[in-house]
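See the structures that follow.
Readers should treat all values here as calculations from the given coordinates under stated rules, not as data from a laboratory. Predicted model, so just to flag it, every value in this text is computed and none were measured. Cβ atoms are built from the backbone, for glycine too; each structure is taken alone.
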Structure P
Amino acid sequence: MIAVKVTYTVKPSFVAQNLQNIQTFMQDFRKMNDFQYTVYTNENIFTHISHYKNEDIQTAVLNTPSFKVFQQQRDDSGLISPPQIEILTPAASAREVL
């Protein structure tokens, strides 16, 4: 399993558009299997947590066209803080992640 955390901060004026873009790629993600993807927000700070069964699944997810559009628009928005990517090592879970 691969677990990744990505955190970034957008300008307050871009929050609504970012949320809309997230909903768009999530519609596509819901049609896919063998991964979990959750987005959290605290005002204009966004945290994405993803769990992938393997690298092939991760590659497919990250190459979803709507996700690529989301990333491009996010990056072009003039981020306050660029994406900070952390690879996480699962230690324990109350439920099966995948």
Structure Q
Amino acid sequence: MIIQWTEPALQDLESIKDFIQKDSKYFADLFISKIFDFVSLLKKHPNAGKILREYPKSGIRELIYKNYRIIYQVDNKIVYIISVIHSNRNLKNIKKLKEKK
């Protein structure tokens, strides 16, 4: 499997990094690195995440890392990372997921 990060997901990571590095650039870089490492498990286990409860019929899945939801979809041999959001956010209001629904 190939991991393909979408532009919105990369923007999410940038926002997370910007927020964390207000306190520590080192921990911001470390956190983002750990997310990439965590997501790499999808190369061998693309269905490791659970089906997204907000869109159960969409085939969209999620992995949880700390307080973040890594939203992704598998299509053929590619795992598309759609979004990385804080677990407190409401997914029903996120346009990029509605387009995949």
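Here are some notes:
- Entry that produces 48 once relative contact order in percent (Cα under 8 Å, 6 or more apart) is calculated, selected from P, Q: P
- Origin of the value 1.2, where distance in nm of label points 7 Å out along Cα→Cβ at positions 35 and 59 was derived from one of P, Q: P
- Per distance in nm of label points 7 Å out along Cα→Cβ at positions 51 and 67, the highest-valued of structures P, Q: Q
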